[in-house]
Structure formats: C-alpha cells, structure tokens
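The structures considered in this document are given below.
No lab work stands behind these numbers, since they all come straight from the coordinates. The structure displayed is predicted, hence computed values, not measured ones. Cβ atoms are built from the backbone, for glycine too; each structure is taken alone.
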Structure 1
Amino acid sequence: MKNISRIILLLLILNLLSCQKKEIQIALMTKLDQGSIIGSSEFNSCKMFVNDHPHTKIKVTPFNDQWIPSETRKQFQIIKNQNIQYIISSHTSSCLVTIKDDINTNNVLTIITGAATDAITNLDDNIIRIIPDVQDEQKFIADYMNANFKKLLIVQDMSNASYTNPAIQHFMRFYKAYDYKLIRINIDSLNIDLIEKEIAQTSFDDLYLLIGAHKADAGIIAQLARKYKPACKIMYTPWMKTPSLLESAGNSLIGSFMPSYYPPRSQSKNVNSFLTEYKHKYGVFPASICLNIYSALEILDQAIQNGAENPKTIKDYIINHHKFKTRFKTIEFNQYGDNISNIYMITDIKKEFE
C-alpha cells in the first residue's frame, strides 16, 4: 500500500513539473542585420521581459526577414516548418501584406507591432494589432496639423508604399488646409541633390515627412528644409522614433513633432524607467518599437497565464478581455483585435533619447 501511495505521489509530482514550465515558442520576425538598432533593441526587450517575468512559459526565437517582403515569405515558411504557432512581427506594412493570407491559412496567431496598413483593419482573422491602424494614426496627425501647421510640403517615401499610400489618402481626408505640395521619393536610394533642388523651388511654411520603417535619412531632408525655411515646423511619423534620427536631424529636431503610441518619458515614470534600464544594460537607447514588443509579450503572457493554450483560445481571450494593463499604459482592442488606444504627441524628441 505504501509503495502504491509513493508511486501515485511521484506521478503527481512529475505531472505537476511537466505542467509548470511547458515552453511556448514565439517567433520574433524582424530586421536583424548586423548593426541594426531595430532588431537588437527588440530582442533585448524580449530578454528584459523574460527577466522581469521569471514565471513565463514564453520562449522567443528571432527570425531575420530583413524587412524585405520576399524574405518575409521565406522566413514565414521556416517558422511554419518548425511548427511555431505564434509570431510577433515588427516588419513594415509592405512585408505584412505578403503573408497576411498565409497567416490565416496556417492558423498562426500573429501580433503586429509595426505594420499600420489598413489592409487588415476590422477583419476576423488571426492577427492582433497592438498599434492603431494608419487611418487613426493619420487622423491624429492631420488634426494636430490643422491646428498648428500652415502651407505644407509633404515628402512621401515610396519604399514602403503599402504604408505611405493609404497614409496619404487618409491624411488628405482629414487635413483641412489643402494648401500643400507633395514630393515623392524613395528614401532607400535618396538623391540629395534632386530633393534639395525641389525643396529650394517650393514655397512652403511647414514640412510633413511621411516616412516609416525607421529611415534615419529623414533627418537629412529635415535639415535641407530648415536650410531654406529656418522657421518651418516639422512633423514625423511615429516610426521615426529611433536614436539614429538624432544624428541625421541634428538641431532641426527643435521645433519638430512626432506622434507616439506611449506617453513621453517625461510624463511617464514607467516608460522612463524602462528606457533608463535599457540604456544601463546595453549602453544605448532603444528604438521605440521595442516598447511594442514588450507589451505584446505581456499580453500574450497574460492570456497564457489565464489558461489560454492555443492560437484560437489566446485570440479569444485577448478580444474578450478587451483591455490590458501593461507596463507602459492600458492597451485596448476592438472585437476584431485592432488597437483602439490613445496616441500621444512628442514635442521634445531629443529628450526621449537623453
């Protein structure tokens, strides 16, 4: 009888141990090129999350899609072949649209932290988006400009057209001044002489840099605009919030504005403590998208800790729970898993990285 009791107890202990730390594989799909502050800051934020949450069952494996659509498809196939059912992606809208159908066909739950495209807005799919979509983003920007900006020069980057094309359409719906000049460029092959010539020949008061994907060369265009219009106000998209912008934009950041999905660090102790801790650990400030990654992990972890155990039940938990308190702010979703949280305006960009 004693032996039977011992065997039962042993089985119970083994079962408990097996349930305690059953790892859940999460693929982090991002740009991991050598020297890229984006991918490194995102993966570092994953390590910080695991360190802050020792109970978590989440294990993150990075996959480098280089933010190139053709490579995104290849990496998705590798993730699928490895039987990973969860992705956190930070890539661009142009990358996301190439795999959005595969995500649903293969039942892979994907948390979007970087693609604002409206091609996935309000769809009953396997995609949860932790940021507002491009329509909400551009309405916020246009409303701010309506109150504060005048005759506008808009520089649209076509290298990420899946983002900037719907962005300009939504922006013009909400922008009321209608006095503007639009210049289209490809910032990946920027012709400095050509764009300087266009800026010099354009009559404008203020500048909107409709550029995403953390393209720090946007700061060069900002400096050119200030050369010909020293008093111009400059608006960036939320995707330019990266420390490398400080180097390219220099003093033109004074009088510049940037939407943000989190409060300025001067107004949020939690945002400030995270950025300070990151700088202490890694010696540099991270790109702001790493806050999105950390928050995505928090939300996934909350669902898992509350018994959700597969893509469907985790998705259902997120949508039904609706509102999540994360380290940085409360994040809210609608019935389709689209983000409906606040957007903030950064009026002192340099302070975010000092």
Structure 2
Amino acid sequence: MQAVNTPAEAVGGAIAYMRIIFCGIVGMFGYNLISAFQRGLGDAKTPFLFLVWASVLHIVFDWVLIGFFDMGATGAAIATIAAQGLSFAIGIIYFELNKHIITFRPREFRIDKAELKKILKVGAPTAIQAFLNNFSATTISGIANSFGLFASAGYGVAIRLEAFFMMPGMAVDSAVATFTSQNIGAAKPGRAMEGLKESVKLVLVYSTAAVLLVFFFAAPLSSIFDKTPAVIEYSAGYMRIYCFAHLWMGVMFACLGFLRGSGNAMYSLVSCVATQYVTRIPLSFFLAGSIGFYGIGWASLWSSLVSIVIYGWLVVSGHWKKSKEARTALENADN
C-alpha cells in the first residue's frame, strides 16, 4: 500500500480487501475456468448464465454486507469471493449432472506433459501480459494517489467506469479468440478472418456510442459511485480525456483475440511492453509532473494508440500467418 502512495485514510480498508480477495482466489479461478471450458466447446450460453447468476449473487451480497451490515471494503471483498465461489460450486454440480466430458473429480486430475506444453505455449505469454498490465495499472494508480485522497478516489471511480465500458471489447476479444481457434483447427483460416471483420464492424458501432455517452455524461456517471464534488471533478475530467480511446480499443481487442486464437500469443506480450513500459508509464510520470493529474489521462490515451498500431499491422501485414497453427491451417486449406 505504501509503495503505491495509498492515502493514509484508505490503507486499512485496502489491506483488508486484498487479504480477503486473495483467500478466495481459488473460487475466482475455478469460476473462470468452467466458463472457458464451455466457450471452448462452442457453448456461449451456459457461461452467460453462470455470469448472470454470479452477478445477482454479488449484488445481493453487496447489499446485505455493505448496505445492511455496513462492512465497507471488507463486505465488498467477501461478497466478491462468495459469489464467484458459489458459482464455481454450481458449475461443478452442473458438469456432474449433465455428465460433462470434463469433471472435477480428484482421482481424474493428471498432468499430461504434451498438453501442458501446448497450454504453456499459448497461456504463458498471456499470463505474463496480464501481470505486466496489472503492474502497470498499479504504478499509474500510485501516480494518481500522489495527488491526494480526492484525486485517488476520482481516479478509482474513473477506471472502474472505464473497465465497465471496456467489457464489450473484452467480450469480443474472448469470442474472437474462441471463434478463430476453432476455425484454425478446422483448417478454415478464411472464415476466421471473416469473423474478425464482422467483429470489427460490431465494436466500431458500440465504441462510437460509448465515446458519446462517456464524454457528455461523465459527471453523472461518476456521481453514481461518489457524491463528493471534488471526486466527481477528477473522475469526469479523466474520463473526458481517455474516452476517445474507445474508438480504437474495441478494434484492438478484436485483433488481439484473432492473434491469440491463431497461435500468436507472444505478440500480445511484445505489444504490452511497448504500450505500457515504453510509452504509458514514462509518459504518465512526465505529463503528471508537468501538467498535473490529468496528464495521466493524456498518457493513457496516447499509449493506447500504440497498441492498435501494433496489432493492426500484425493482422493487415499477414504476420499472423507465421505461427505453426496458422501455417498448418493454411496448408490444409490449400490441400
């Protein structure tokens, strides 16, 4: 907490929240694992139902623990791990009742070295990228925290809202990755590319709407989380700057999903380093020091352009075809 300049008034709640969240990380992992299994088998409906169930539970637990028992950050953490843990348990029961090909019986847990190697090849770069992204986000939060409690709270509200508006793009990333991998495996690379093109059309429509909504209603949206005028001012100001990134971030997510699904996960790691560590973090320190808190927003906006340039070039130039999986699919399609 000290390393990221957490305001003294928030340290106690932040530490309590972190400890509880990490205690429930197995349930969070399991919940996402079950959803990934179903999407990989072509079933997008069941993960959606699990998500709805988890969301309803989360809302109910939040209302009881925070609204009724006034448990604050501790209640929020308990609500999160309880909702996802129960959803994981329900998922296991669902798999058993439906005699699913995948089960969670302890005696069936084995390590297959060949399959593990494949998983690590695709998963390790993605996992490292996720770590680097989160480490970068923590660093940026530390810069925001240095401007005081109101700025810290405002930034927290802004990134929470931005995460919400980014969810459709992240969903497209997941969907395109699944769709692409299925078609690459079936030796239909042309169909995978068509899926990417349709996804780009979809996210461009949404992204335009998101920019207009956030730019004109940033203050009312921020007030949902905090009624303090200073917090709303910081949050709305940041969002009005960064919201324009939605115009290309949706396309970036679609390209990222396509690259991951075609066996090019390593490119996302390279892009992460270029976007976050070569551009965003240094630029955030520089602009925050020269123009203040809102420099963080400008740094985030400009650095996001780097990612779409990289991913777009990899797709358009045909570099995605160099992976082993893509080459095999293209050869089989020709045959």
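Assign the value 2.0, calculated as distance in nm of label points 7 Å out along Cα→Cβ at positions 86 and 262, to the correct structure from 1, 2.
Computing distance in nm of label points 7 Å out along Cα→Cβ at positions 86 and 262 on every structure in 1, 2 gives 2.0 only for 1.
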Which structure, out of 1, 2, was mean count of other Cβ atoms within 10 Å over residues 38-45 derived from, given a value of 22.8? 1
Given 2.0 as the derived value for distance in nm of label points 7 Å out along Cα→Cβ at positions 150 and 254, which of the supplied structures 1, 2 does it correspond to? 1
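Which structure, out of 1, 2, was helix-only ellipticity at 222 nm (-39500 (n - 2.57) for each DSSP H run of 4 or more, over all residues; to 500) calculated from, if the result is -14000? Provide the component values of the computation, followed by the final result.
Details: 1: -14000; 2: -27000.
The structure behind it is 1.
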Matching 3.9 (distance in nm of label points 7 Å out along Cα→Cβ at positions 222 and 270, computed) against labels 1, 2 points to structure 2
